[in-house]
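Computed from the coordinates by the stated procedures, all read-outs in this text should not be read as laboratory data. Predicted model, so just to flag it, every value in this text is computed and none were measured. Cβ atoms are built from the backbone, for glycine too; each structure is taken alone.
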Structure P
Amino acid sequence: MVEKVEVQEFSSNIGKYIDSAEPIEVSHHGQTVGYFVPAHKKSDRADLEAFMISARKVEALLSDRKIDEEELVREFKQMRKNKA
């Protein structure tokens, strides 16, 4: 299970999340607005493996919530458009 935190909590404790080994689901007023996937300094091979593990975890999260990639991109673009 991925930890879910509000934006304010995330920004107040960014150091804690940077040091984490697990992706963090970031929300705003209960709505997921993104995922933070920490990257640690390791060899290139270790970075690639860590990224692939994180990518599989994010993919599983999206699948569990029945969100497809196109829907995620549409929502992201709409949020960016509304913010402008």
Structure Q
Amino acid sequence: MELHVKVIPDSKNFSINFGGEYITIRVKAEPEKGKANLEIIKEFAKLGFNARIVKGMKSKRKVVYIEGEEEQILQALKERADD
């Protein structure tokens, strides 16, 4: 499953918010040397999913590919979301 996300680095906590064209992901890491990207991948791993960034490695707008069933992925993200 591919997710179109907007990343906000240097945030107080990791969070996921639904709404609009993109899913917003706030990360604590700085946007340098791939730290924010790595945090995204690690957080998806904590939810039990393998993820990789397929587009936007140096951009705030990214496409993240997550392995797994779409329904399970969306359910896990919604449970983790701050909305």
Worksheet entry | Computed -8500 for helix-only ellipticity at 222 nm (-39500 (n - 2.57) for each DSSP H run of 4 or more, over all residues; to 500) - originating structure among P, Q | Q
Item to complete: Of the structures P, Q, report the one carrying the highest value of FRET efficiency 1/(1 + (r/R0)^6) of positions 19 and 35 (r between Cβ atoms, R0 = 25 Å, to 0.05).
Response: P
Response to the item:
Working back from 12.5 (Kirkwood radius over Cα pairs in Å, computed), options P, Q, answer is structure Q
Discussion item. With relative contact order in percent (Cα under 8 Å, 6 or more apart) as the yardstick, tell me which of P, Q scores highest.
Written reply: Q
Worksheet entry | Highest-scoring label, criterion being distance in nm of label points 7 Å out along Cα→Cβ at positions 11 and 59, among P, Q | P
